[in-house]
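Derivation of every value follows stated rules applied to the coordinates shown; laboratory data play no part. All figures in this text were calculated on a predicted structure; none of them were measured in a lab. Cβ atoms are built from the backbone, for glycine too; each structure is taken alone.
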Structure I
Amino acid sequence: MIRCQLVIVTRNRAGKAQRDARTVSGEPLHIGRGAACAIHLPDPRVSLSHAAVRRGDDGHLYLEAERQTLKADGRFEQRLRLQPGQVAMIGPYRFEVEAADAAHDLALAVELTEPLPDDRERLASKSRLSLAQTGLSKRRLALWLGGLVLLVFAALPVLYAVSPQVRMATAHLPFGLDQSWNPGPLSAGHVGFGDDCSQCHQVPFVQVRDQACTACHTGIGPHIARAPLEEAVFGEMRCASCHRDHKGLEGLARGDTAQCVDCHGDVRAHAAESTLADIHDFADDHPAFRLSLAAADGSVERVAQDDPAARESSGLTFPHDVHLAPGGVKSPDGKRQLECASCHVPDRAGVRFEPVTMQAHCADCHRLDFEPAVTTRQVPHADPRAVMTTLREFYSAISLGEIPLDVITIDGMMRRPPGKTDAADRQRAAQWVEEKSLAIGRELFEVRVCQTCHEVSHDPSEADAPWSIAPVTANPQWLPKARFDHASHGSFECSSCHAAADSTLSSDINLPDISSCRTCHAGQSPASGQLASTCATCHGFHGPGGSSGLPAPSIAGEKR
């Protein structure tokens, strides 16, 4: 809120200045001829909304022209920074910025320096015809005009609102007969059908009902997921209680924190059983972020980021520090220098990232070959049973003398003696295949390949595939209750927010904490070098109408 000490300067006949001071406030402070302007300038040479005083992102106050221009130092400007001594002309008014006291953000002295000449007496002296001489009656004319006003602006709109026949008969007109009742411009999303008031005002002279909103906005979810609590907190509140249209192109949804703090400033006053912390401003008392941790069984638990239990159980043994080593990482083709973008590719929306997959991001370095000396064949990146099936099929072909085309024999390696085999030879061959497959499987799962990235367990009782791989549980969205897109942060290095290069464990959650965000984001009020951030900067009021891509969070009261 901008508090301004407005000093009206007038001059007596002797030319001595008279100063009359008062306080005006607003955010922003509108200046113009309109009655709604905080600084009202009653002169026809001033626009209804001529200019406004706004607080910039840098914390300073600026005078910005709305539809006209400002004159300062002989030049016409659109925007001026307000500082003591600054002089600007708005129409015939002279504005001078004075030093403000501690109780005000700004002090402005306003003086009408170019008053309109009084030509009434001159015009009256030249007039030779009076209204009485024309034979017209002021009373009769006033009655006729009054009746015309009632007809055009009352009777016809009422008839149009209550009679479908009249609406059909006038459908060809470029405007509805009730347009005179329009209190202001519609929001950008409603402009397309703005000429048909009945789209929203379905029952004449009845407030807009929620059914009119949800007929189009079918995906709107509740604010509170639990229906009984939603009903208890919001009761009979209508959509239009918060979303008031006809307030301009961007006026339908509020972006300040006042409406959020009404409830979240004292949560338990509205929901006694809630464990949410009271919040008044992001810069002051916003608690640690709550992360959604997905588990292998499909459940999701909400855990505060500063809670020691905030660890990821992904089923992987992936170390970021090894892959981001300054000297590069070892690969089949030699040292390879990796960076965040090597694996994390932004999605088309620039909000999050495409999933990391074995084929697209890992296979170049982590090859699944099993006889690299003699074949380029690789086992599939799949269930252990499929891996063992591939090995048994390969070595079975060798044992039967059907050496695959892609096998290179070296000094007779894998070549069996020619001739017809008897039952004993076939039994020995089958035993060799099983032993060879298990030996290579043990090398793949426990020594060289799988255990490099996965949690591998061994169970000798499982004859077909005595190894199992822990399910990989990747969190598609850590903060589903917040809005964040990486595209708007693209000018920063990944390492300025994510300390991945120092992460040695796959359970590390390399997300910036709230203190990191506060280095750039201020609260409701802007601060020097920081961006003003309200609740709506990161949060939407309505929950998702459908699935968010995550299972429903587990109901753990102490964790929510």
Structure II
Amino acid sequence: MSVRMAVFIFLMAVAIPVMGQEVTWERLINSDREPRNWLSYGGNYSAHRYSALEQINRGNVGQLAPVWIFPTGELRGGLNATPLVADGVMYLMGPMNRVFALDAATGRIIWRYHYKLPEISIPYQAGSRGLAIGYGRVYFGTVDNHVVALDAKTGHEIWQVEVEDVRQCGCNITSAPLIVRDKVIVGGTGGEHAHRGYINAFDAKTGRHLWRFYTIPAPGEPGSETWDPRMLKYGGAPAWLVGSYDPDLNLLYWGIGNPSSDFYDEFRKGDNLYSNSIIALDPDTGKLKWHYQEVPHDMYDFDSAYECVLIDYEKDGVKRKLLVHANKGGYTWVLDRVTGKYVNAYPHVDLLTWLKGVDGNGRPVEMQPVPPDKETYVCPSAAGGRNWDHSSYSPRTRLWYNVGWEVCNLIRPQKMDPVEGKPLFGGSMTFIPPKGQQSYGHINGFDPLTGERKWRYLTRYLNVASLLSTGGDLIFSGDVMGEAFALDAMTGKKLWSFNTGASISGSPITYEVNGRQYVAMPTGMGSLVGNLTTTLWPESEKSFPERASTLVVFALPGK
């Protein structure tokens, strides 16, 4: 027997015992019963980003210390991904479609897979945000617009399909897929290109394409009258983040992004459905069940692409099935998730110029015009009142935790003729602080229905990492200067921090192996937020710790 073969057999013998039972559909939709694991992007299919684990709590979190780190070996893109954990095995995606299986207690590599990217120009290289696991497989989308399935035990590729030629569409996949029953469902980018957005479903076993929902109606379909006919093929409206799912209602919820061109609207008069909308689909067929548009005729690049948080809200003996959704424009909408009807809306940022409020149906009132021939000051900026960083809901505290950014911009529209697959941004922008003050950020605890703010934690710089809430009544996150921290979920008081040495823009998770609770914090920052930070806070340029993509894992000592 060769030395190489002996080493391989040894490694497999070590790796196989930590591979637990298959992650089935039943386990995925009941993942709240398995707090030791983190089985999907949002922590559960309601996008709560919450874990009931409580070994680490308000009383002992100050003792938290790093126990292992794992560098992905990549210097660009930033580690934006959400790690997944199933039965002691962590699955992690690096910025440029590298996938790793790790021993979740030690960081030891079990297998690795490097997706080979073509040597072509690829848009939206914002880093990959994660994976989906199920049926003995690991699924992910690629920045050259493919969907791939790997064997969860070996990392060997099982199938790979091309969604659309990236050179033709100017689009790709930067977010995690969502498994719903026997389907792998995924959206894509394209909101700043001449492209027609869509959501696709593939057979989880074979990769066969099952259905496609276009986020812009075809000519003659309901909603097509809200567009200039010239833009029905090129109007953007991408589904570039991850959806949610209610198994009781069998409804799939997805947030849809902005129309193209972002700032210039000569070719898209009207409300531009289903851009800037929440849509509910039948996951079996891809058929639309209902829609709700938050920002009709968006002129500010205010995507509605963020997570749809599903909350069962009870007050005075009345139970309501709600969908809570933070819009990029600094407003949060609350809908009845059964019907899609408007329930409430409230701001989650302090500075808003683009609207005066909402009417009785939740439609924005007195939206700010963006004339084509001059510069317009708009708050919040096109970077958002927050961006893709995920909120969190704790069923213990019954509070919804969300990030806010106080940054404005100057918009300069520019006419651009649509050419299929080519950029169609329709102008430019300059990020600036609010008039008369410095930019700042904050994390808030809200009543999810009324929007009543229970507490606020102010941040000097923008908090671009997702939030994690736990059964220990803690909120975990991190900032652009590399500080991982924990807040009291009841008061917002900072209880712990640790400087990781690299900017944090990913999504922390918590999990348990052999009775020990861990908190995993992805680090490493993409250049967009780095440029934004050093532009708004010039003094940060010398100390801004962008650095390589590394996962830092914490635990209590002696456990």
Structure III
Amino acid sequence: MLRELRIKDYALIDKLSIRFGAGLNVLTGSTGAGKSIIVGAIGLLLGERAERTQVRSGAESAKVEGLFTLDETIQRLLSQWGVKAEEGELILEREIFPQGPSHCYANGRLITLAALRGIGDLLVDLHGPHQHQSLLHRGSHLDLLDGFGGLWPLRRKVGAAYKALKEEINRREELIKAKEKAEEKRELYSFQLREIERIDPQPGEEEKLEEEKKVLENTETLSQSLATAVDLLYQASGSALENIQRAETEVERAAKIDHRLEKPVEDLREISLRVEEIYHLLTSHLGRIESDPRRLEAVTERLLSLRGLKKRYGGSIEAVLQHQAKLKELLASIEDFDSALATIEGRIIQLRADLTSLCHLLSQKRNQAADRLEGRVQEELSSLGMGKAKFKVKLTPLKTADGLIEVAGERYEPTEKGMEKGEFYISPNPGEEVKPLTKIASLGEASRIMLALKAILAKVDQIPILIFDEIDVGIGGKVAHQVGEKLRKLADSHQIICITHLQQIASLAQHHYKVEKTTDQGKTQTKIRKLTPGERVKEIARMLAGKRISLTALEQAEELIKEGGKA
């Protein structure tokens, strides 16, 4: 609901504030008072094109603000624009300047004009000399038809099936591209894998080979050092073992005198045994040392091979082994592509069949709904003074030679909305061919047609606010009363703001506002005020009789309001 509207320095409006109510809000006033200016200001708030000349003369800018209260559904939809409505309230603001672009805000946050239009589309349908009405957008016609036919659950299934099929097709294309790319590298992968497998590196192998190479390169030095050590420990006169054993004998003799020396005797005996063990170990190792040029050459060549692998495949043997495992996976995956593609093809066949079935069913139900809607709209238009008009729902199949689905031998390229597009056609006058509604309907006709559609679709229409400007053009009498009654009934489920010159419509208002043009100190201004019950009688009497209000006009006005209150 639009709870409050504030306008400043816009056209003939200096400063204006209006509090609207739920239900049917009616704006009346003399011709030229500025009623449509107020609706134009609302249009600006919904993202319509701004004219620089709309800024009031002498003002720096024109500003329009609207306070909206929203239900949970609209609050969730606002998230697509990055807007949060705290406690269900939304303030939209538009400021236009004589020069430069306008500024748009939602709850104090700067937003783009496109975002403002998107938010406006969720909140308001504005019917009259404005572009902000769903009836003027062909894309909305199919939505209205599906809402009327109760087809949204089926349409959502079509959308889900379409999305699933397209995703699977895209997955197939990606897999084919991946396979082609992998096939191009199959020979390279195979070569690399054969090279690694031929050399067959082992974890820790390089370190062991480096140690072996070091020994093979220094056998003479190693032999000399070990031979000298053996002599010093065991073989030479005055060797370490000989001296330790002599020390052991002397300390053992002393221990017989001083028992506290028994422990050193045991220690020397252990040392003597350990030296003998070391001697045998060194002797054994010395016996195995021999110069082997062939082995040295083999070790050197092996190390060179390992270093080559490291240089080409990652810098370490661990990296080489990881690359080897990856190559095996890649080559295995290439072999698996055909199997994966076959699986995807199977899913695509099933998903295409599902989508075909759903689209066909939706198409059948749409045609049935279109017939019913045409009949209902004809009835509504007849009651609104357009009985000779012809209304047609044209469903155009999306046929193409290489379409995604096939029905009854014909190929179709569906969208998430199904296998056809829809548009409303009308012939306002007898003998005329039906033409697109967006091109042929006059302002009054367009508003009445939308009123007819809204009356039919009231329960499924999600747009909460409807604004009608010039809906009463070219009508009067019984038709005007019918228009008013439909507006009043529609106000049970929507907030309606309507500009009218007809007392039959004004008498049904739940909230009545009068727009007036005043001149103060040579300055013309448009103002608005909510009428009291007494003022409302006078205003409707004026609409009945003109400037000179008679007692009869007042009585008629009271009677109209009384009857309107029963609606």
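As an exercise: FRET efficiency 1/(1 + (r/R0)^6) of positions 31 and 287 (r between Cβ atoms, R0 = 35 Å, to 0.05), calculated from one structure in I, II, III, equals 0.00. Which structure is it? The partial results should precede the final answer.
On the way: I: 0.30; II: 0.85; III: 0.00.
Working through the options, I get structure III.
Here helix-only ellipticity at 222 nm (-39500 (n - 2.57) for each DSSP H run of 4 or more, over all residues; to 500) was calculated and came to -18500; which of the structures I, II, III was it taken from?
It was calculated from structure III.
Identify the structure, out of I, II, III, from whose coordinates semi-axes √(5λ) of the Cα gyration tensor in Å, for residues 167-214 alone was calculated to give 42, 12, 6. List each step's numbers first, then the result.
Values: I: 18, 14, 11; II: 22, 10, 9; III: 42, 12, 6.
Structure of origin is III.
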If Cα extents along the principal axes in Å, for residues 223-422 alone is calculated for I, II, III, the one returning 143, 52, 25 is structure III
Value 0.55, calculated as FRET efficiency 1/(1 + (r/R0)^6) of positions 295 and 351 (r between Cβ atoms, R0 = 25 Å, to 0.05) from one of I, II, III, is from structure I
